[in-house]
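Please find the structures below.
Bear in mind these aren't lab numbers, they're just calculated from the coordinates by the rules spelled out. Model, not experiment: these values are computed from the prediction.
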Structure I
Amino acid sequence: MCCEIKRRFLLLYATQKGQAKAIAEEICQQADAHGFEPDIHCITESDKYNLVTEKDPLVIVISTTGTGDPPDTACKFVKEIKNKTLPPDYFAHLRYGLLGLGDSEYMFFCNGGKIVDKRLQELGAQHFYETGLADDCVGLEIVVEPWIDGLWLALRREFTSRNIKEDMSNNLRAVSNGVSAMTVDPSMSGACSLDSEIQHLKLEDLEVKATDTLSQRPANVHSVVSVQNTEPSLDRSVPPLSKSTLNIPALPSEYIDVQFQDSAGQELSVSSLISDGTVFHVPVTKEVQLTREDAVKTALLLELDISKTTFCYQPGDAFCVICPNNAREVQELLHILGLSERKECFVCLKIKQATKKKGAALPEHIPEGSTVEFILTWSLEIRAVPKKAFLRALVEYTSDAREKRRLQELCSKQGASDYNSFIRDPNICLLDLLHAFPTCRPPLNLLIEHLPKLQARSYSASSSNLFQPGKLQFVFNVVEFPSSPSRLVSRKGVCTGWLAELVEPMLQPHKNSLNTKEGKSSTVKVSIFARPINTFHLPSDPSVPFMMVGPGTGVSPFIGFLQHRQKLQEEHTDWNFGETWLFFGCRHQDRDYLFRDELRSFVENRTLTHLKVCFSRDPPAAAEKNPTKYVQDNIRLCAKEVARVLLKERGCFYVCGDAKHMAKDVNDTLVDILSTDAGVDKLEAMKILATLRQEKRYLQDVWA
């Protein structure tokens with residue numbers, strides 16, 4: 001009997017922070033057991049695949065970045081398939097399935113995947129499997145796991161359908177050549193109806209069929225843990241979960257061999273971490289605390305000296321800051337893992353010869369000649385929320401039976417709710433797990449295999465190079481993660497906490513209306529690089545009116561807008577300048593009214609035509625007829641002016657700040673205003689707003 005030939009399919013991923021890649025690798029991990037051979041590539045590696053000649057099924061896993069853009073790794077691909085000269089049957093030979101990743105807190109949910117999905121269909125490609133859209137807001141695995149489980153059934157049907165068509169084609173060819181045709185089973189002749197069945201395969205069906213697939217997974221755990229406390233926690237479960245038979249993921253194949261070397265190598269710089277851009281090491285020349293000490297959040301402004309570099313920017317541009325992990329956390333991790341004495345050893349990474357991982361490759365974000373300490377400080381996101389595959393791998397390096405069982409529960413299908421409650425939602429990281437499960441001692445290679453790349457953090461410029469030549473300013477809140485039952489210690493954000501500690505010694509008392517602190521002339525340097533795609537810019541025509549909405553630190557890029565506009569007005573007195581509006585809001589007028597003096601100055605010199613402010617935690621003044629709490633309240637009060645600027649004067653509307661609440665509320669407010677002014681229903685108003693987006697007259701720079 002001949003050995004079964006595994007059926008190949010092309011697997012492409014487009015990732016921004018590693019999520020899509022990890023999911024694609026999970027598909028690879030499972031494929032072998034189902035009789036498939038995935039040919040996996042990053043979508044940028046176009047020299048390794050060719051969609052024009054591809055004959056096998058195509059599977060795409062793609063994330064979304066920014067406010068709805070494809071990830072940077074997919075930009076070239078998207079540009080190529082959007083070529084308007086391509087014929088409508090360009091991809092008529094392609095049969096594909098697509099899994100999009102996104103976050104519903106952003107307005108353009110899974111838009112990266114939707115863009116590719118729509119364009120492939122416009123070029124003639126057809127689904128063999130229904131598109132899945134996974135939401136990181138509620139947990140990617142809720143869609144990802146059943147989508148992967150159902151993929152194998154869809155692939156089997158696709159190959160069966162293709163074989164039937166090939167047999168029928170061969171038979172017809174034989175008949176036309178005068179040769180007796182092979183007998184075809186009548187029950188297998190309905191290839192068209194089979195295509196239709198596959199085309200309408202629903203995720204609801206997949207969730208039912210996933211039970212059979214899961215039962216084939218290798219690990220079934222039957223042990224029962226006696227629990228006295230009735231409340232579950234990160235390291236403790238209760239019935240019925242503690243008494244359940246578990247379906248846990250297959251054990252991921254280890255693929256990296258770590259060798260420690262004492263010999264000295266070339267000293268690394270952070271520039272080695274960035275392969276697709278120039279890194280600039282620039283001094284911090286000014287530090288200002290913009291909020292009072294008793295404000296809910298601490299906002300800092302940093303000024304960088306870029307005068308001796310080729311770094312250039314426009315107001316509204318974003319740039320990236322390369323930051324390290326918290327030094328204390330790195331040292332604690334080294335201690336727990338028993339690597340303190342080896343932290344200065346150089347690490348040599350190789351692919352394990354016996355690994356079963358498909359497409360195993362060394363991570364590009366770990367430079368050659370890295371020390372153990374460098375890797376944990378600059379290369380790996382040690383704060384990342386552990387994926388279920390990582391939890392499954394940690395089980396093998398945990399010696400206590402109770403701890404092993406709990407880790408198995410947290411990565412199992414049955415423990416999905418506990419995973420969300422005790423790991424995903426509270427943003428638990430590896431250190432928290434190692435505290436909760438003290439007998440867990442993973443080796444360094446496991447961290448390298450499962451922890452994603454430490455990403456540079458993006459910030460918006462809050463200055464104008466025309467107004468302040470050679471200077472780049474940006475503003476941020478110091479992010480706080482309070483302690484919780486699962487996280488014993490409070491933490492600050494990786495980058496904002498690092499920046500705050502970096503400049504704290506330079507901050508001196510500074511008397512102004514908010515009693516903030518200001519520092520100058522530090523010798524501290526930070527490393528930055530430009531973001532490749534920025535569209536959040538001023539109108540090219542200065543006569544075009546525009547409105548800005550920026551509560552809290554969302555006002556940051558608009559300071560740069562106004563600085564730039566002021567300088568242009570000073571230099572070009574004969575130009576016609578359109579009116580400018582700013583809707584700003586904060587909690588307390590006397591605690592966190594950012595740039596209060598600067599904004600008043602802009603109003604006085606007519607750079608800013610209209611300033612509308614609100615304070616959500618201050619009681620309304622007795623004389624106020626229409627008290628407002630939020631920026632959208634002031635926008636509604638100015639509804640006629642908003643409609644005039646957008647519809648009659650073809651102005652621009654900018655929104656910067658929180659995506660989860662503020663940006664959605666502002667969007668809904670605009671829909672209501674446009675609906676009322678144009679006398680149309682909300683659906684038609686939403687179409688008007690969509691047109692404004694396409695025309696780059698409604699622009700957002702938002703974050704979760």
Structure II
Amino acid sequence: MRSRLILKPLCLVVLQALAGGAQAATDNADAAAPLADPGGAPMQVVEVTGSGQSRQVQNISRADLQQAVPGTSPLKTLEKLPGVSFQSADPFGSYEWSTRFSIRGFNQNQLGFTLDDIPLGDMSYGNNNGLHISRAIASENIGRVVVSQGAGALGTASTSNLGGTVQFVTLGPANEQALTAAQTLGSDDTARTFVRFDSGTFGTGTKFYVSGTRMRAEKWKGAGPQDQDQFNSKIEQQLGDHTLSAFFNYSDRREVDYQDLSLESARRLGMDWDNYYPDWQRAVNAARGIYSGAVNSMDDAYYLGQGVRKDKLGGVALNLNVAPALSARLTAYHHGNEGQGHWYTPYTPTSAAVPISIRTTEYTISRNGALADVTWETGMHTLNAGFWLERNKHMLTRNFYAVTDGSYGNDFLTNPMSTGFRQSFVTDTRQFYVQDTVALMDGRLKINAGFKSPKVDIDAHTFVGDRADGSITAKKTFLPQAGVTYQLSANDELFASGAKNMRSYQPGVNGPFSQTRAGYALSIGNLKPETSNTFDLGMRFKRDAVQGSIAVYYADFKDRQLGIATCAGIVGCAGTVVNVGKVETRGLEALAVWKVARGISWFNTFTYNESEYKSDYTDNGKLVAVNGKQVVDAPKKMFNTELAYDANGFFARLGAKYTDKRYYTYTNDQSVPSFWLANLSGGYKLGAMGMVKDVTLQVNVTNLFDKSYFSTVGSNGFSATDPQGTSMTLLSGAPRQVFFTLSGKL
């Protein structure tokens with residue numbers, strides 16, 4: 001109710017700030033307008049074809065990003081694409097503990113992610129080698145997203161991309177001066193403000209932008225804030241035929257966690273069950289075994305959990321046009337991160353009087369890296385070569401802090417009462433690639449072939465505790481990739497590709513050094529870097545009213561490493577890492593967009609994915625029979641449909657997605673049911689209002705029909721079996737949420 005009351009005043013404040021903040025400027029396609037020009041062409045639903053690519057590739061356009069709820073993770077906008085599964089417990093898809101992203105059965109830490117070529121690591125929670133895209137940059141500053149469902153390009157700076165890759169491309173500084181702003185208000189006291197200033201191009205060939213974002217929201221169940229402040233900036237300098245650019249991004253995020261559920265606890269306590277905060281006395285009673293309501297376990301709820309993290313990401317890039325047929329790009333970057341995950345644990349008391357303490361996972365990251373790429377066109381050949389170097393210093397600590405009461409604090413903690421473990425990791429990454437693309441038959445036939453050579457060294461040292469330390473190397477001298485495209489006609493194209501990839505070991509959470517020294521000694525002999533062979537075969541087509549693609553694929557995944565939990569997540573025991581052998585994936589993807597009439601389009605995708613374990617494994621001497629079982633968190637069938645309208649100033653999208661059941665145990669004895677989820681967005685482009693142009697009012701409704709469903713599976717990892725349905729590793733999805741956005745530009 002409070003959001004509705006303050007909607008009009010806040011929007012007026014934004015417009016008044018716009019009117020007084022800058023001179024009116026000419027529209028430019030590069031400008032960061034929150035929505036397309038009212039007089040422009042109808043928005044595309046998605047750029048589907050990936051024309052000329054020998055792999056299955058699609059681009060999410062800026063139009064898709066703009067019509068999502070402002071602040072929505074770009075990953076969430078990708079869920080409509082074939083092969084892609086995305087889940088999160090919040091409506092924005094930015095709550096990182098719950099975020100799960102997979103492509104063709106490969107989960108998030110087996111994929112590759114980059115931002116303007118700079119590696120983001122695997123973007124998993126408690127990340128050791130990168131950061132989540134929601135913290136890397138504000139969604140309004142992303143121009144497009146490129147998704148390769150099979151194997152990514154050879155030059156992708158990633159050593160985790162066994163499966164596909166996701167490349168985020170930023171929206172650079174505009175050629176014309178502009179000030180844009182957007183104010184979003186909505187459910188659960190959501191208030192988000194975005195402001196961006198583009199300088200336009202000066203006579204010296206310089207242009208830049210700066211932007212600020214302030215997000216404040218409450219959880220949709222329970223209590224606690226979901227807050228974030230961001231600053232983004234980029235400057236470009238034209239140097240004749242060359243371009244020098246630099247950027248700096250900063251993020252400060254504070255988010256309170258949702259309580260993990262099990263099938264059994266969800267039935268007993270309800271899908272809206274959450275942690276005790278702010279009821280401190282009830283949490284104290286539960287820690288002493290005195291339960292109330294339907295609670296019957298110390299793990300049914302905790303007092304509070306939260307994540308606090310700060311990130312700084314900066315870089316410099318030089319684009320060189322050395323000659324008409326020779327170009328190069330050089331990039332250097334730095335990423336610094338400080339983060340803590342807080343969990344009020346009843347397993348470690350502060351004192352006899354206070355049976356609860358705060359258990360933290362604390363981590364820092366300091367990454368420095370450089371990339372170089374060269375392209376040379378000579379005759380029928382296009383040659384590419386490049387390298388990637390990075391040194392990453394990562395610190396991981398488990399501390400316990402004393403508490404006296406339930407007063408809330410969302411800052412970094414200091415002066416722990418005890419330390420469970422403390423580890424440091426130095427990871428050196430070196431990767432080189434070379435590729436040749438040959439154009440034949442007047443360019444109708446293109447063949448590409450090349451290879452990459454990654455080497456990743458990890459040196460681990462344990463200062464406190466019994467966790468493993470030592471050195472380990474993952475390397476492959478020759479990882480080949482080849483592909484072909486053939487144009488049947490101007491509108492039809494065949495493509496095929498094959499690639500071999502390797503995933504390096506992880507230094508921190510769920511890596512080989514997260515085991516005890518004894519566990520590491522037992523497992524190291526069977527550990528090998530995970531590898532995959534992936535193959536794509538498909539066709540792209542385009543007609544006057546219909547365009548799309550269809551592809552079949554196969555992946556052979558070897559030496560899959562599984563982290564096995566040995567206790568409840570909050571206890572934080574050292575797990576075990578086991579080699580479960582081979583996984584096979586095969587499937588089909590189809591995509592079609594039909595332009596029904598002017599301003600009306602209908603977008604559909606279908607995915608059939610069969611990912612199965614092909615080897616049993618042994619855990620502590622006990623055989624776990626998983627041969628022939630479906631891979632966890634890998635739905636077999638997904639279907640997405642979306643109807644879009646954009647004409648006469650009005651725009652709207654109604655979309656729905658079907659996600660098949662997903663297993664969360666390796667033996668497939670437990671799963672969460674399938675579900676449909678619908679979303680609606682729409683609005684009106686009011687045009688100019690005085691000095692303010694492109695004034696647009698937008699409404700977004702997520703989970704339109706208020707579906708109750710399980711979103712995330714595996715929040716506390718996966719287990720071999722869960723006969724009683726008591727594994728606390730599920731999260732419920734957000735109910736229906738409504739958001740209003742007013743935006744404009746000078």
Structure III
Amino acid sequence: MTPIEKLADQVGFHKSYVNSFGDTVYATDESRKALLKAMGFDVSSDIAVQSEIDKLKNQEWLDFLQPTEIIKSEDPSYFITISVPAESRANKLKYEITLEKGEVITGEADLASLKPIDEKVINQTRYQKFSVELPRLIEGYHKMLARLENGKTVLTGSNFIIVAPKTGFSPKDAADYKMWGLAAQLYSLKTDNSWGIGDFGDLDNMVKVAGTKGVSTIGLNPLHPLYPGNPAHRSPYSPTSRTFLNTLYIDVTKAPNFNDCQAVQALTNSADFKDQLEQANAQEHIDYQHVAHLKYQALELLHKDFVDSHVKKNTPENQEFAAFKQKMGESLLLLATFDALYEHFRKTDFNAFGWTSWPEAYQDHNSAAVKEFQKTHNERIDYFMFNQWLADRQLAAVSQTAKQSGMALGLYLDLAVGCDGGGADVWSNRSLYVSGGAVGAPPDATNLLGQDWGLTPINPLELRRQGFQPFVEALRSNMRHAGAIRIDHVLGYMRQYWVAPGKKADEGIYITFPFEDLLRIIALESRRDSCVVIGEDLGTTPEGFGEIMSAAGLLSYKILFFERWESGLFLRPEHYPEQAMVTVSTHDLPTLASWWTGNDLKWRNALNLYPNDEMSKQDKENRVLDRERLIAALIDMGVLKQEDAPQKAPAIINSQLEEAVQSYLAKSPCSIQMIPLEDALGMHEQVNIPGTIDEHPNWLQRLAIQVDDLWNQKSMASLIDVMQRERPIGS
């Protein structure tokens with residue numbers, strides 16, 4: 001092994017992987033070196049690399065306490081590991097544990113009475129590890145301080161202790177019947193009250209009716225904040241942060257001071273504004289920049305009015321706003337500061353897309369320059385916090401409406417796999433991220449060139465050093481108002497595919513993540529918020545992954561298009577697992593109508609997404625066969641009659657096929673079935689084509705009909721009848 005390969009192995013990089021085509025792909029030293037350098041390791045020479053290897057090997061011995069200890073709450077006894085020089089064994093360990101809610105527990109351990117569990121000599125000093133028993137602790141996040149006196153030498157240390165359960169909140173905890181829901185891209189919704197984009201008000205209208213139709217949940221695209229200063233950046237899976245919300249989803253008319261604010265009333269009632277609003281609402285595709293112009297000018301007026309009418313008078317609304325700021329603490333302040341800085345520097349440089357384009361003094365969130373900016377721009381920072389408060393209270397209201405309308409789960413939100421490298425999360429915690437690298441996926445049948453998602457990877461070693469707190473915060477933020485969350489690309493929590501700086505997407509390397517530790521944390525947060533967790537486990541799955549995820553209580557993610565026997569025939573519904581969420585397709589795959597008609601294949605050809613013509617030809621031939629297979633499966637299950645099968649050449653979809661497919665999946669034992677609105681309405685364009693930005697209308701498409709008219713559509717009414725028959729409430 002080369003020195004670089006040894007260091008990479010020590011860090012957790014894989015030597016190779018088997019791709020979805022059965023081929024073994026080997027990592028290169030060039031990619032290893034680039035990623036290790038991005039992680040902060042000195043790879044300038046073989047001597048430097050060896051020094052890094054030794055440092056890593058010795059770190060667990062030189063650290064008095066391990067950075068984070070995760071304790072299984074079901075264990076009969078709780079233990080942590082300490083490492084001390086052998087001569088310290090004669091002394092007593094004294095510790096102080098501050099529980100999550102502030103209670104302090106003290107204790108001590110006599111090391112002389114304990115037998116070492118391991119030992120190692122480093123620089124002529126013999127270190128020994130001991131397993132120290134702790135008192136039983138409640139589930140949660142605690143901090144430990146430890147002290148060991150050895151004559152004139154005093155060893156001290158601190159760490160995080162997380163006590164977590166094995167399994168999270170399950171669908172059976174929420175309901176004793178098989179549930180179903182509708183999946184919506186929030187931005188695509190529209191009502192008479194829309195401002196060119198779907199918002200929380202539109203969602204509230206949808207939820208009120210959905211619950212009365214037997215719908216158990218409404219699934220949404222990620223609602224993470226993007227860039228208020230750059231609304232053209234529109235992908236919900238490339239957020240500035242995974243905490244807080246996208247403020248473009250605010251229903252401006254539901255702000256608490258909207259009706260009483262004279263300035264905003266004058267603006268919104270002006271002829272020019274009404275004309276612009278009509279223009280924005282009439283468009284087939286969303287004009288994010290126009291929407292931002294309309295919303296943010298109104299929100300600025302509302303914030304100014306709020307300061308004058310509520311803050312200065314300390315009204316109940318201001319007390320609510322103040323409580324929100326206090327609860328969200330530094331995280332909210334940093335996001336708002338970032339948004340204000342982003343806006344500030346784009347005024348002087350239009351191409352300053354993120355903190356890497358700012359003057360160096362502002363690239364460190366703790367710098368004197370940033371502290372001064374917070375003082376001189378406190379009003380603008382407060383404006384961005386005000387917008388987050390409005391968004392949060394509106395989403396909370398929708399969540400409450402969902403529960404009141406009878407939904408067992410309510411909202412089903414989506415946690416993206418990572419963040420944009422120029423965004424707030426990376427800027428406010430740079431040591432956690434591997435700048436220059438990117439998270440992605442290796443080539444597979446749907447993306448033959450591999451994928452580089454442009455998301456900055458999290459360093460798993462640093463995540464542990466930080467007690468997993470950034471991950472905990474992301475989970476909490478997304479579970480706050482949800483009865484279920486989908487974790488995007490949960491495969492990355494076991495091993496993650498990284499693309500090195502300057503490398504192509506098919507030249508990536510896998511790195512190991514602390515999967516079982518992350519699952520424990522997910523389970524803890526899931527139980528605390530009574531939130532079901534679905535892990536999006538599509539792609540090249542590591543051996544044993546499904547079993548581990550299932551044991552932790554996470555639901556698998558099952559897609560009709562992918563669930564086949566080795567022969568290519570579609571899996572019968574009874575063979576689907578109960579512990580799963582099932583659906584026809586996802587936002588990154590074709591709708592049923594697009595798949596049936598081959599519209600997705602036309603797009604792949606037009607966008608040159610095939611490595612060669614032969615693969616394009618093969619896909620086209622396979623699709624003809626797959627149509628036959630689907631029809632055969634539906635007829636076999638008795639959900640479609642032969643005479644009702646749609647035309648296959650040329651392929652034209654019909655309502656009978658659309659209903660039969662949903663009925664087919666509804667018969668599975670899967671706990672949850674999700675139906676994308678795009679399928680419910682027979683839409684032909686998929687939401688997003690991975691690997692494209694402007695070549696396809698990604699994240700731009702609005703529904704052809706208004707929310708209030710959804711329920712009057714023949715296709716929707718028929719679909720609801722099918723679901724109420726196949727998955728009735730209380731069955």
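To test your reading of the models, identify which of I, II, III gives -2000 for helix-only ellipticity at 222 nm (-39500 (n - 2.57) for each DSSP H run of 4 or more, over all residues; to 500) when calculated.
II
When Cα extents along the principal axes in Å is computed for each of I, II, III, which one produces 91, 66, 55?
Of the options listed, only I reproduces it.
Taking 20.1 as the value of Kirkwood radius over Cα pairs in Å, for residues 158-421 alone derived from one of the structures shown (I, II, III), identify that structure.
Of the options listed, only III reproduces it.
Given a value of 68, 51, 40 for Cα extents along the principal axes in Å, for residues 390-669 alone, point me to the structure among I, II, III it was derived from.
Working through the options, I get structure II.
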